[in-house]
Structure I
């Protein structure tokens, strides 16, 4: 017949009679005369400030929560950030909510989600919180890159390195990372015919970077592949207009011309060519043998020229020496003694001496 309900200091009672909400019960002991068991008291703790109940709309509409709770009625375009005791708790999607404020401090910030990107000083904490994965798409743009932001296929802005978050189910968001660092592109295995009908196989390399991230994504479906194609065309145009000897003699000039042409063509793609060069030149087997023979002949001719030059110099030196000895007999005799000194190394020495010449006197020494 009688029902007794005890409510502690941190609790509150939700009073229902015959399914209808009648009000709130504060701390203390409460008695009810309920012979037909129509009274129902639901005791809830205010230590967990979020009030969840299947009849939350009825409770809110009654006005009983006034001055006791924060009531939120979030529309489709609204989201809410909730702090409890100064610490971020969670994010709320559209709906009706109530938070007790008598036992714990609750602060709520309502945000218009029609601006898809959420910007907040506590963004790092917010994206790691409960329900964040269900309501937010988080992206990180690494150092050395930028993020090109599109909403519903429309370009919005280019974002610098950092962490970003966007509301889900508001717009179709795409954040495309673009690397701004210098990158090397190998252009290998290019078979090109020179002006004198010699087929070469070339390997080139291009160093480039992205100058305009948005243009690099929108001007071509693959900017890197477009650069490769333009470099191929430039190689064929520049080398095909030169003969083999002209190309091999001045590869640096060819590389500079290639770089100028490619840089102008890919500027419209949002790319900047830093440098371009020819790494390898591979000749056909028969052409390689022929060039080796030409080189060998050139080197042999150079060697013969050097030998003849040295022989001429030696003969000129000997002629000069003969002239000096002819006019100076004493010097001639000293020269003879030097020759004898070198011959003395052998075991047997034959010396011929003479005052006026080698034929005047012969001396045999054993």
Structure II
């Protein structure tokens, strides 16, 4: 490999949100979704060049960045996107919150998959909207959104469907027919759609391809806000470079109105990083995917041998979704945290009994964490039976 993903970079004394959570404790943090890999040299070089310029006044998204997005959508997904459809944002979570406000009104409700990345549900709550939870079900080793049981529970206040593709947690990459079923549901119930596709570049399963929901047809395009970012793919989440693709001018105006005076423009350094990532970062990304695939496969084999744990092999992302409900402990996240491994609690996603493990780290660190998990399971005390 041209890039060293085995490099151990000490983040314990940096400004890392991920590592500062356990400052001064012997806990390996494998929770929040950033990686422990050094960002691509092309991004670091571009940032150093921009810093050397020495002037950091108000910036605007460069035309090159918009052109890169348009070309990326065309080349990868055969989706024709116009530059005026792009709305650049300082983070994808702000996009979720703006979409909830732009696509719904007070008294409306939002359909949200469950389990799901926590900001989906907080976006609805922040906007004062009711939630309608649609279950994710395990089918032949893949977590799939099940909308079939919802129609009988809907009351007509539902105005928006939130989607996550690839799904977080679980790592499912939806196929064409599955997306078409979701679109049919949205059409029948006259729903706007917000599709979070931030992990679309992190495909680990050979032969699987990402299909943007809005690219299905013109109807999907006109009812959808698509959220994207290079942040997860290139480990630049702390810089805050994201965007919404909004083909429908009415939705775009509503989105802009909700943003006005509240959500700031994108930092000039974030724009530089995003441009470098999508222009020059593919060789690094290709090698990172190979490394992550190795981490995933190693982890799946080790977890599969542990009593009480069941891991679904993710098709995408660097996030393992592990069922610990048979482990015999009340709080799996706390149990492993006491053993020196910091994971995300499934309860935060709407699934108590599960844990989420971030394997976007050097393999030696992953191995050390799993060894701690193995020792903790081996010495656990059985739960008394009622």
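Taking 12.0 as the value of mean count of other Cβ atoms within 10 Å over residues 147-154 derived from one of the structures shown (I, II), identify that structure.
Of the structures listed, the value fits II.
Name the one structure among I, II that distance in nm of label points 7 Å out along Cα→Cβ at positions 67 and 227 of 3.0 was derived from.
Only structure II yields this read-out.
Taking relative contact order in percent (Cα under 8 Å, 6 or more apart) as the criterion, which structure among I, II has the greatest value?
II
Just checking, which of I, II has the largest value of mean count of other Cβ atoms within 10 Å over residues 35-42?
When mean count of other Cβ atoms within 10 Å over residues 35-42 is computed for each of I, II, structure II gives the biggest number.
Thinking of I, II, which structure, once mean projected area of the Cα convex hull in nm² is computed, gives back 44.6?
Going label by label, the one that fits is I.
The value 54 for percent of Cα pairs over 26 Å apart, for residues 83-250 alone was derived from one model only; which of I, II is it?
The value was obtained from structure I.
The numbers here are math on the coordinates, done by the rules we state, and not lab data. Given the structure is predicted, the values throughout are model-derived calculations rather than measurements. Cβ atoms are built from the backbone, for glycine too; each structure is taken alone.
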